[in-house]
Structure P
Amino acid sequence: MFKQKLKIGLVCSFALLLVATGCRKKDAPPLPDNLVQFESDNQGLPATASDITVKLKLTRATDRDIPVTISLTPTGVAYTTDFTTTPAAASGTLSLTILSGSSEASFKLTKTPGILLDGDENIVFKIESSGTPVIIGTVKTFTLQFAEIISAGSGDAPVEGDGGGVTYGNKVFFDLSANSQTAVQRTKWDLGFYSGSEWRVILNSSTGMMAKQIDKSDLNDVTEADTTGLSDKVMFNQFEPSTEALPYIDYPSGDLTKTAIAEISATASENKVYIVNRGKGVGSPAPDRGWKKIRIIRNGSGGYTLQHADINATSFTSVEIPKNTDYFFNYVSFETGSVVVEPQKTKWDIAWTYFSNVTNFGGGEVPYTFQDFVVQNRNVEVAKVLTSAKAYSAFAEADIAAQDFSGAQNKIGSDWRAGGGPTSAPAVRDDRYYIIKDGDNNYYKLRFTAMTKDGERGHVAFEYALVKSSK
């Protein structure tokens, strides 16, 4: 009997071992190759720009430092005489290290002040080697042209936005003609001040901010008692969204007559105090950013004055914001004062972001936050094309005239993707693409290719191609 039990036990143990081994093999498929490559293959350095930062990207972070060697081949310019790099190059080679736990590294190129260039100068950078286990990807060369360019498009490799992963920590601005992107942490600012002829102020729509005006004109007269009943109204409630909260957000079309904060009056006494809910920060779970009281007036030098404080404070901080017309908006953080957020108004076309949107569940529009939202710049127009009407590959310059272009900043919005709610996985819609008319009258066709990477949200990707150049 003992031998029989022992035999049965050994058989069972062996079977369990086989099952466990099989499960381990099944649950741990080999990861795809980890590639290192340039963020883009071609960029320009305009005459007005003194430097540029060039990024290398890994497919994913590693558990070790990755050394990378890059050669540089200048044409029409000479190292030290016309430009330098940080870190410095030696014998025509740059050495970088992508640190353990990181997925990128960069170097900075700086033009020598006062040099005269014809505009046909360039430098070709090439990834020559990378440390194990990383291998070199397809975008292994990067050409920097010492002139403003009109990019022909993304080429063989889609553009991958640096969205920050599952917590969607960044707002990413894309300049199609320059083949470049700028990622900014979305909690870097609170308010944007319009630099055009109108006196308008916008909320940070990428943190879910809201603002409600109260009938007081002195910030020091406002206390916590003035916020009674607001904590469950001036907020995004994804579970029980309310139409009553709609006036407290900036309407998602970008119409400046539909902002939560009224136009700033030339008569100071008419500019009331606002109670501001700063929304959510970056994280999982996302932290509350707290509440503020603010008042905004015009100043005598043609700009704005922001007064802000904590709700119960008996004094306030003032920030002067001039109208710098190189930008559509000049930004302020309650913590750090004036900050640069979006690129100059001629230096970006579309942006990917977390966003304060609206939706309608049948009872009218309600505020509702969206991930993977795409907005366009105020000098950009967009048209949607369905593949049933015209294939992406077939769209050409002759097809532009028939398109219905829109300047609303949410023309693309969330239209490019489906799902992502509690009952469906997120997916890119492959039955549509978009025509982008940039601020310089260049036309591009653009289609999205991904919204996840290794199953994780926060990794937008798209391809695009020049359809008509302004030159």
Structure Q
Amino acid sequence: MKTIPAHGIEHAKVLASLKDFGIEDANYRDSRIWSLVYYLGEEHTSFLKKAYGLYFSENALNPMAFKSLKRMETEIVQMTSELLHGDDQVVGTMTSGGTETCLLPVVTYRERASAMRNLPFKPEMIVPRSIHVSWDKASKYFGVKMVQAPLDDKYRVDVAAVERLINRNTILLVASAPCYPFGVVDPIPALGEVALRHKLPLHVDSCLGGFLLPFVERLGNSVTPFDFRVPGVTSIGADLHKYGFSAKGASVLLYRSMDYLQHQFFVSIDSPTGVFASPAMLGTRPGGAIAAAWAALNAIGLNGYLDITRTIMDTTTRLMKGIEAIEGLTILGCPSMSVFAYASRDKNLDIYALGDQLEERGWLVDRIQHPAGLHCMVTPRHADVVDSYLKDLREAADIVRRDPGLASKGNAAMYGMVANVPMRGLVKSQVTKMMMELYGSECRMPAPASDVQHASRLSRYLLPIGMKILNWWNSRKNRVT
């Protein structure tokens, strides 16, 4: 059990310990990871740290105490609104990130529906099958049933299916721009028409693309309209700490007017401490994240974002063409920006085994299911590693084809099993058990399996759980046969 030291440790030793802790962390600086971090280099990172540090202790909980933060937040909201074609009626708040930006509209539109209907009902929201998992979390937290609409053959939500799912309990329609798994933009103009026809709000989850798609379009690429130019769109979320290249902990949530935003506010007047009002989910709101976001937008500027986007899209094109040039591999759908997934069309080329081979070569690989695929999220720094990645991918594909048994080993076995075992409750209970161990008083990390010594650290922790489920499933099948 770790306890607070009786006597303080020298600053230099504390900082040295912190540095040592990160030795086994994913090394994003060499661009061999394809998610989690949006890195523009040490110069930009150092700049963000300085901006963050200037407002390190300030707290946006009270805008009257820290008018500077309210000014910055207002200007960030206005700059984001202009980028997304909002008018002078558009309002919004900053949040701590994409999850909060997805949680808040569910609360907002639930409260709005309750105020308008003034009758008991069980609220529902209709989302694409490809929606980010944060919306599932919002459903659980706030008691709004999440109704999933199927996708079409291009991995976009089926608009006709959405309309068929609308009923008296529907309070909200949701779309992605783009969706995380496939990087495609849902047919938002058509969804806007449905929303208007049924007098329902339509939220666009553009946490991933809000600060990239506008610049992709400015470079002359075709982008499905997704912002406030679409009449039915009532709110949009966009993360600054993704392709806005701000410090972690910064996102923007915009509403078409105060008619919607007012339902997001929390106000209490009965507490012993007096009146309490909060515009978003958090009470204490770190000033550093707001300052760094303001600094990033102003320092990079429109031309800077265009240059970054040009590099990102050129890199993405090189990468996708290189992947499709490898026999048996195909890009899923028609990605609109720098996020995409690819799958195997060859029964002898297991996509998850391919991911294992890439991890043995030092890449941190993200996987998707339904359909099985590998996932990439491109940043400017990946321009330097495209050739290396494609070379390793070609070599990995040859190895997997020569040894089909790799599909039943290591992480490939786990991911393949998790995607196909019909007993979903068992998978969930095992993952819950892992979480209980990780966050219990002893913080027990699952032991790595012996046959994946070169797999990523995270995958090694997850693998024992997957293997346990796999063994149970195989024994169950053997008993049946």
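Taken together, the values in this text are just the output of simple stated rules run on the coordinates, not laboratory data. Here the structure is a predicted model, which means the values were calculated and not measured. Cβ atoms are built from the backbone, for glycine too; each structure is taken alone.
Give the label, chosen from P, Q, of the structure having the highest value of relative contact order in percent (Cα under 8 Å, 6 or more apart).
Q
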### Query
So helix-only ellipticity at 222 nm (-39500 (n - 2.57) for each DSSP H run of 4 or more, over all residues; to 500), computed for just one structure, reads -2000; which one of P, Q is that?
P
### Query
Hey, P(r) over Cα pairs in 20 Å bins from 0, in percent derived from one of P, Q reads 21, 54, 24, 1; which structure?
Q
### Task
Figure out for me which of the structures P, Q the number 2.2 belongs to, where distance in nm of label points 7 Å out along Cα→Cβ at positions 139 and 331 was derived from the coordinates.
P
